[in-house]
Structure 1
Amino acid sequence: MKKLSFLLFVVLVTANSCKKNLDKVPLDLITDNAVWNDPTLIDAFLTMQYTLTTVMVNEAPTYIENYGSGSPVDGQWDIYQSEQGSGPCIVNEIADEGRGGWSIAGNAGGYKAGGLNVNGGFLEWWNYPYYVIRNLNEFIERVPSSPVDPAFAKKRIAEARFLRAFNYFNMVKRYGGVPLITQVQNLNDPQEILYPKRNTEKEIYDYVIAELDAIMEDLVPTAQFGRPNKWAALCLKSRASLYAGSIAKYGTVQLNGLVGIPASAADDYFRKADSSARAVMASGIYSLYNADADKVTNFKNIFLKKGNVEMIFGKQHNYVDALSGGGNTWSYDFVQRPKPHPWNIGMENAPYLEMAEEFEHVDGTSGTLNRTAIQQGLWSMADLWGQKDPRFYATLYTQETPWKGGFVDFHKGLIDANGTVLENEGDAYNGVAAWGNQNIGGNFFTGFGVIKLLQEDLDIGSSWSNSGTDYTVFRYGEVLLNLAEAAYERGNAPDALDAVNAIRTRAGIAPLLSITLDAIRHERKVELAFEGHRYWDLRRWRTAVTNLTRSFSGLRFILDYNTRKYRIEVLNDIDGANNPPKFFQQNYYFPITLGRTGANPNLIENPGY
């Protein structure tokens, strides 16, 4: 996917408009002829829609949307791009993966504790998507009559329709049914066009699936990570169909179908999810990345080795600072990594102990700790985490995780040679500090951080926007998990077992002898941890009320001077005993909001708001 800033787009258009001629075309206008008759400007226009959508791909919260007027011409472009790193962090920390840390949206700004109400403001996907959708509608209408190569036009129109479907999928998974607008609206249109009603949730899912079927053969034919091809379309179809099937099976139809899907449709959606995943597998283009003998290194490199066989579609980044160098980077490394850190922060997601326990041992036994036992005596990290699933070490960092020639030091407290516990940050004994060198004084400390996607040899500097790792939208691992779930839901346990065991074998963990739905969901949580899936999975399975209404915990490591082992303390109620996470029944759908229903009286609010 090409990266083009809005400034470059303006420069291109202005340059085109500034040609000296007798007609004296006004320099401050962008005419239709200037855009729709020039292949370069047509491509630039479509690239802008990619750029706007990639701001939202990272699950950008509303504070990005509210920086300006709702238009990309409000002068805040650098902010949009540089803030992207916090987007996937937020959608992780409102799930049961992490506490959430220091950023502007730390602990999701209260929404995690049940604060989502009729005013909305959380993970919104409405104003910008409809702006992008209008642009895409115009593109789809205009390009067929443009004097460009028909093959070029066909591919670019298909890409525009893919982006439109992608945006509608991200709307329907939030709000249920939304107004389906596929033509350019004009001020003189009838009221029912200007103030559209919501389509049903089923109609939106069916539209997304039908669009992908219609255009997938017209997309770029080769495997290109940064541009949607047929296989990316099949991935989106598989994901959307799986979501729709789950909602049909586990959800409830309300508001005459504005939210919810009839249960009778579940099997057909699962069939489409299954067949789409199989088509990607049958292509022979993609496979599980398995190039490194060391299983920890191998799993890390899925996300660090650009263009590898597992990656199907994503947002590409380079290593030229987006803030000072005009490059294409994001802030993920800056917000997630341990110290050394120029702002002395990092550790944004602050994973829960419960997330660490999800990772089994290599022999397939449970990774859940005996919390009474671990708080007795002294423990080494090998005692605590030895023989864990290699994905544990490739996903999380904790006490003594190797990092930059040393190790992460989270210890908070020191037992001196006489057995006295030194508690304060400035305390020391024989040159050994009572506290480790990490950011452990804040109330977001859990004893864990996210190492997945981090590039250890990257010098992040102080600009907080120079991470060059790519943001994954679709990868082969998810395809296998989609197949496993859809196949199992349709009664095909053997194929589900094979797909899950392919994932486990690549990871270096014992294969399962039999399969259950809970086992598939567990594997999905571990394999796709901190990739932005878990929150949406819990919503579509309708288990979020249970999974996200509870207290979570962390670990404290107290260093013993004599043995260099640790006394372990479990930190209960890590989110705060007085304000624990809560997820209410109505939160399975976001509110349309008072602002939108007030502006359009034809919009019906979602239940419970």
Structure 2
Amino acid sequence: MELDFLIMHKLIIVLVLTIVSWASYASQHLEEEMIEYVVSMPNPDTHYFDVKVHLKGYGKDQVDFKLPVWTPGSYLVREYAKNVESFTAVTGDQKALNFHKKNKNTWSVDKAKNEDVTVTYKVYAFEGTKVRMSYLDESHAFIMANTLLMYVDDLKDSSAILKINVPGQWKKVSTTLQPTGRASNEFEVPSYDILVDSPIEIGNHEIIQFSAAGIPHEVIMYGAENYDPDRIKEDLTKIVEKATAIFGSNPNDEYKFIVHHSEDGGGGLEHYNSTVLGVKRWAYGSADSYNSFLALAAHEYFHLWMVKRLKPKVLDQIDYDEEVYTDLLWVMEGFTSYYADQLMLRAGFYDEDAYLKKLTRAITLLENTPGAQVQSVADASFDTWIKYYRRNENSNNNQISYYNKGLILGALLDLEVIHGSKGKKSLDNVVDGLYQHFYVKQGKGIVAEDVKNAVEEASGASMDYFFENYVSGTTDIDYNRYFEYAGIHLKSMVSKNSKSIGLNFSNQGNAAMVTSVVRGGSAYDNGIYAGDELISINGFRVKPSNFQAMINRIEIGEKAEILVSRKGIIKTVQVEIRENLRTGYSYELDKSKSKLQERVYKKWLDK
């Protein structure tokens, strides 16, 4: 008994010393943080955030504070510094420091040997794109750090503290940043990259909690009305578990869906262990709109593996100052779009017919885009910075969407791998193999050749022609070569409106305003412009509702006299009526499939 008591006494002493040592280390660790962010919002109605950045112990005489110009996952220079004003800099004892604007997004402060510096500034946050922009009004606050919080270049990998002063009317702060445990609404920041990848929702939002793939998940619902929380938990669980099954494990400790609802909501942005979704407020009232919500969630969730972890090599280190070019967005976004639909199929939200119809609609879109003959999907990826997010009236004539064509190529490559491996492998093996080899084992990104090599290894076939012609080139795709692997035949159909002059228009106050003209069409060849108002055809007044009927009355090959108003000037244009070459696509199943076709079909659509 005496021996047991002595042993117990020593164990208690060791335990106490361990706790004291850990507490001392934790306290010292927190005190040594070089950067502390403080965000306040004293009057949300003004849409201004007040920001303080405290920098302690920085040894250089001059320090540059920078705000990124773009957001990872959204490939456009958006110039977030345009919203910054009232920048000031002081020492630790509140003496003013000199500073100057070094370039569009950099404020350079002269420290003059002072160890500590505090900069303050305001950020206006009222842009409607709440998926990627910080936002503040009377109903909630949303923080995207890269649009709000400045960084110091050589401290991007350093830890920091974020304090948020929340207005009293709001009770909830939702983020994947971890609390320090020292104060309410104070969070640990492992690095600036993690801060950028950790969106923050503040307000009185609803929170739906569920567990899937062994991971706790939350759905943060701002501005929604007609959703069923139990149904959302059940359905998102299916998507999470189907996605996780592809890679064998889930990389998260937790995950958050931040859902912003509005009248015209749309889009999403992936993050390291969360996503922000823009959804129409009443999206849960019909099967189609609800499935669109689930498909969007599936797309962004799949990005956990593809883009946030398996990524193009050039994105291994993020440069927040300028564009980062890659020709692999057709994989990162296109394959992700393909898998969003596959997850919807595997989770039971689409049946096989609905899935194939959705795929044929994607093909119809690509094949009726004149830009498909001009821009390759690799070039579309590379030029996204100057084209995809800067569309104009001529965009359909000279470019394509790497989301759309990438989705289609993902389907064809899946069929190629399944057929080549006689049903033993699929594109799942390709993406998982790339993820395991490059991200898990090597911790580095990929280049285009890595994708091609992985497909060749899985399919057992050379992919030279495919990548040279369909990825790097604009060669017409031989769809049936791939669909017939599964006993499916793709059919083309001519549009019901058999006559056309090749333009698109919108109804503006019952006026038919030309929004675009189609390359190779009669309007394009004969001088009708985007922006023209269509007034009459052969002397009869045009209305948006009767335009196509008026065209259909004229014989193919005849010329119509079209009166237009162009910037207030009335002009007459002679335009030839031509056959409408717009083609739609559908599918039919072979009545008798071979055993291999049956195996490929089942592997592709019944995983």
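A few notes on this one:
- With distance in nm of label points 7 Å out along Cα→Cβ at positions 335 and 415 derived as 2.0, matching label from 1, 2: 2
- Source structure of the calculated read-out (Rg and Dmax of the Cα atoms in Å, 25.1, 93) within 1, 2: 1.
- Origin of the derived value 4.2 (distance in nm of label points 7 Å out along Cα→Cβ at positions 431 and 503; candidates 1, 2): 2
- Source structure (of 1, 2) for helix-only ellipticity at 222 nm (-39500 (n - 2.57) for each DSSP H run of 4 or more, over all residues; to 500), computed value -8500: 2
- Per relative contact order in percent (Cα under 8 Å, 6 or more apart), the highest-valued of structures 1, 2: 1
Every read-out reported here was derived from the displayed coordinates using simple, explicitly stated rules and does not represent laboratory data. Remember, predicted model here, so these are calculated numbers, not experimental data. Cβ atoms are built from the backbone, for glycine too; each structure is taken alone.
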